[in-house]
Structure P
Amino acid sequence: MTVSTPLMTALGGNDTLVRKLAMVLFGSILVGMSAQISVPMYPVPMTLQTLAISLIGLTYGARLAGVTLMAYLAQGAAGLPVFAGGAAGLAYMAGPTGGFLIGFVAMAWLTGWLVERGLSRGFPRLFLAAFIPALLLFVPGVLWLWTVTPLDLERAVMAGAVPFQLGGVVKSVVAALIVTGAWAAFKARWS
């Protein structure tokens, strides 16, 4: 299988530790800010985090995207108000949304991995690279919700997955459009 270059790698510049740390810091701040744009729903709020995570995965590649989301979780665990509604701390992470928070790392990594494996260019491929991991995020999210709440599995699916499906499609479309446009701008600039 061929390896494709993520957008941030293609943009060039020094691939230094300082650049990577800056990207991780920027990405973790982006996810934290996107968590504050939310529709309060119980027990899982609807936020723009998955859009930010898709963008990070589509542009950073697997390893750097995964590290970025681990940094985000570390910031929240350390008490920074980066989770939905300004929440923070280990107690929040162990609550109903804990499976989604942990799943964010896998979502970012898998999105980047798909990009590195050929889904890096063109809207249809980028959409798939964003949508498949976003859809798989519901596996740990719903299983965790089922485990830590009194909801049975069917009600956990109804509360933690069903209301988010249309938004997941829209966010994947938006992420793919943004990155497709960024690739087009990159090509136009360097052609």
Structure Q
Amino acid sequence: MAIYTKNGDGGFTRLADGKGLSKSDARMDAIGDIDELNCHIGALVCQIEPHLATKLQAIQSSLFVLGAHVASDSKEYLGNMKLISLQDIVAIEEMIDEIDGKIEPMRFFILPGGHPLIAAAQITRTVCRRAERSLIRWVQLEEKEDYAIAIAYLNRLSDYLFMMCRYLHHSLDIPEIPWNSGK
């Protein structure tokens, strides 16, 4: 199969189920932002300690499922693939709690950075927030009530990515950089 179809040259594309739409559609924003988030997580997997990499790869699989659901309304295409569940959110919350038990309580706002891996994780966190906003926008426009749990999952995932940044500061022995508001 050829990678280029030339069908997108005019600003239109096809979803996984064959439905055509503009590349500027809110649905395409959601699909693209979820894909970008997955790629940033993949970059972290290449650099991070193995026990965190395994967790991130499981998250990548969940993001592929979410992307597939956003890319198709077809039950035929999706088969038995289930959308994000409450159990997935609980798993993220457990990972947050695990990190929280290993680090000092947060006492100040933290500037992103301090180490290239931490900066990459902070970028991933902000991309996650954007993916969440894009998904919310599409869900609201299309009145897709069955995505509430998926939205909550992305919200919790950004919390986990923030906690991962804090853990990386701790494990790499890199001091967190406090924000000085100048007040």
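Have a look at P, Q and say which one yields 113 for volume of the Cα convex hull per residue in Å³, for residues 89-136 alone, as calculated. Answer by label: Q. Taking Kirkwood radius over Cα pairs in Å as the criterion, the top structure among P, Q is Q, with the largest value.
A value of 2.9 was derived for distance in nm of label points 7 Å out along Cα→Cβ at positions 33 and 97; which structure in P, Q was it taken from? Numbers along the way, then the final one.
Numbers: P: 1.8; Q: 2.9.
Derived from the structure labelled Q.
Every number here is computed from the coordinates shown, using simple stated rules; none is lab data. For clarity, every value in this text was computed on a predicted model and none was experimentally measured. Cβ atoms are built from the backbone, for glycine too; each structure is taken alone.
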